[in-house]
Structure I
Amino acid sequence: MRTDLFTDPVEGLDEALSAVDSFDRALVSGLLRPQPDQAAGLAALAAAVGGTPLAAAVAEAADKAAAGAAGEDHLMALAAARTALMGSVHDALTERVADITGRSPAERTDAQAPTEEPGANVLAAARAWLCDLARAGWQGIDHELVAGAAPVVSAMLPDPLLRRQATLLDGFAAELAASCPGATLDRVPVRRWADLWTRALLLTLPGAARTPATAPATGRLLPLGIDLQEHATAVQAQVHAVFEPADGTPSRLVRAAVSAPKPDTVVGAGLWQLLRPHMSLLTAVGEGRAVELDGMPLTDEGDLVWDDERARTGEPADAFGTARVALATAADPVTAPLDRHPARIAVPVLLEGYTAEEDGEGRPVLAVAGHRLPVDTDRIPTAGPLTPEALTASGACLGLLRWDAGEFVLQPLAVETTVRKKAVAVHAGAWAGGTTDKAGARAEKAATDSVAVLRERAGKLLRA
């Protein structure tokens, strides 16, 4: 692993992000009556894509927006330019990650995605709301404006093909509603809201959110770890694994995810109770076993569309053994065009021979071959036995290499430490299939009682 590349600057990265930031600041005050500094931000975005096929359309859109006369097509062009710049940042960082790990991306197949398209009317309504939002700006939002998303989301939800856009719009609108009125905001999440607005707007284009094509995958799945992502109303467990095809073709890195809605009172180990019924893979990961797949749908992007009927629990498989033997030769997933964003980078890596230290701000870092890699301990879930203390005492770490706030960081999935002269692995997802660990068992019992009470109350409401 080329640890020296963790901190080497990436050519052109700062310039691309500067152009994005200039445009994002223009959205803060809105594009209805732009001020000179907003016009400069729009011009910076247009200049950044000046040598691309988008140049003419974006230049026109920037001029119209600077004059306060931007229509839907102009705002769409600006969103496309911003997405292209963030995509270029993603590509540059992905190339750097490939240099660090020495792995190459998987090849795309020729599988064709379904051509069925959702209704155009509801997408047009979503597009109109998002354009009104850009004109008002984040400081101009109020409850009346934000409430305009509700009927659009309600119209989208019944259609499975529009569920993705509906979820994005609903979550975005909820964040905006919690921040109303915008004029009183002390701090605006400028990059985040611009990300959400841009993605939501582009997903209203016909074909943008098309269901990805899949091909059947048969072979052995060797889990590496679980990335547990928790929100106030939802939880998702994403399993990262090495897939070894039965036909002898090269192995590749894949993901399998399951999500579930949750009440805000269910936290910690109780999250597994919401997820376990939906995916047998979680039990296999918790028990440290491989999984045999038979015709499991797999997208080009490396996502398994999980079906328990096509999976069978196999022999024991140690995640660190898999990482040492198979990780270096497994191909990295490719990324769909609209998904190219630095926040999407989450690449499994194995680090050994490091020392755990702290930086000047008290954050843990791993010093590897004279180079320091910050550790994102905030991403370690409380629903497992892995702790920052376990990381400090470890000699090997299996984690996800991410890009955050201008630097590479490591999200630990598991660590290997020595207890009584024996190597012991501690996994963030160790409790996924249940646990006999005392702390985990107590947390499970508390969550069981909470879930039981909630189900009883829900039953009474339904009967009433």
Structure II
Amino acid sequence: MRTTGTRSFILYFLCIGFLAGLCVFLYGLFVNGGNWAVQPFNKHISGESSVSAEGRVLDRNGTVLAETSNGKRVYNSDETVRRAMLHAVGDTAGYISTGVQYSFRAELSGYNPVTGLATPTGKTAGSDIRLTLDSSLCKLARQKLGSRNGAATLYNYKTGELLCMVSTPDYDPANPPKDLTTDKTGKYNGVFVNKVLSSSLTPGSIFKVVTSAAAIEKIPDLDERTWNCSGSVTINGNKITDVRAYGKLSFKKALAKSSNVAFSQIAIELGADEMTAMANKMGFNRSFSLEGIPSAKSTYSVSGAQPQELGWSGVGQFTDLANPYHMMLLMGAVANGGTYTQPYLIQNVSNSLGIHTKTGSAQTGEPLVSAETASKLTTYLRYNVTSEYGDSLFPGMKVCAKTGTAEVGNGKKPNCWMVGFSSDAKTPLAFAVVVENESSSIASAGKLASALMQAAAKIS
């Protein structure tokens, strides 16, 4: 009897183990089956392509960006559109892992948990993916970037629709260079990286938005304070310089003139702990996401920093790094009273019967700044435009913005930034633009932001 009981116990244990394993497998099949089916090693499905795509990728207006014709993946007939949409749509070989054709290859393949990749007829029928992006807006950004490297992104901070996402360098996915993966000269460095999502660049003075937020919350008499700028200030035996001597500056003027002298002293007065706390609150040192694709982190670290290093960190130098997608979100949060709306890229996914199996919608994010601080930042950023950049950059819109000219060293010209948003309810748009190796933020990033905002205002 004892032997029978022991054998029964072992049998029950094995049955329970089997059922548990089956449940885990079925759960994995339901959740990840699509991705399993379209893995690149399944060559009988994907052939030499790594995207396994039958369905089309379209922009918000129904413009076809990619589709399969006669078994071959083909792209939009306009080369500038193809280049502009490269990092959003992705390539046929799957080198751009953040592109829709790679990240959503299960949906494009038409996979479903019941029949897999097949239909009752035995043929594959992929789903179409319509994006929130406007290809004409992305084309405009690509044209304005020209031969320069950089990134441009813009979204509706009320609805969450991402309208523009462009990164350079790029290439034509319809005619990839033959030496794309073999070139050793460096001419294709970074070509597979979507800089909007996956890069972190020295921010320069756009980081003064963070220092400003900390000052608003921690310096009670901020608007009564003044700083004297003689063109430079020596801190701990090290000189921090400005473009010129600005003289006596209020806080509002110091931000508008983007005075390194004033803001380095403000950062030192606030201290490393307060600066770090505000940077963390505003989204630095963590990742955000777009349709499940994680962004690179904006980073701020002043642990053990010397006073002059803390000063430089407060003006966006030292080891500071900023991700364009995060900076756009931060601008959207300020515009929204402190809390951002989560951007989305997929407007809908529709199967071969025209049924929407996925539909994008606005989702509330988290607070990145208090409502009171957001209100004051809006006032200051609006003053930047009216007093320094000029409303003529953004006709008909109440744009609030900050430029940045970030020194990167190694004999290169600066990263030129502009980040901002429209506070006009008719044009709820937030943006982040960076152009690398340029001399003037207004002439490069500012003009690009101006063109994008004016064009986007017509479709928002």
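Going by distance in nm of label points 7 Å out along Cα→Cβ at positions 78 and 230, which of structures I, II comes out largest?
II
Using the calculated result 5.2 for distance in nm of label points 7 Å out along Cα→Cβ at positions 126 and 238, pick out the matching structure from I, II.
The value was obtained from structure II.
Supply the structure label, taken from I, II, corresponding to helix-only ellipticity at 222 nm (-39500 (n - 2.57) for each DSSP H run of 4 or more, over all residues; to 500) with the calculated value -10500.
Only one of I, II returns -10500 for helix-only ellipticity at 222 nm (-39500 (n - 2.57) for each DSSP H run of 4 or more, over all residues; to 500), namely II.
Tell me which structure, out of I, II, gives 23.4, 71 once Rg and Dmax of the Cα atoms in Å is calculated.
Label of the source structure: I.
For the read-out semi-axes √(5λ) of the Cα gyration tensor in Å, for residues 150-421 alone, a value of 31, 26, 18 was computed from one structure; give its label from I, II.
The structure behind it is I.
Out of I, II, which structure matches 2.4 when distance in nm of label points 7 Å out along Cα→Cβ at positions 94 and 142 is calculated?
II
Read the figures in this text as sums done on the coordinates, not as results from a lab. Please read all numbers here as calculations on a predicted model, not as lab measurements. Cβ atoms are built from the backbone, for glycine too; each structure is taken alone.
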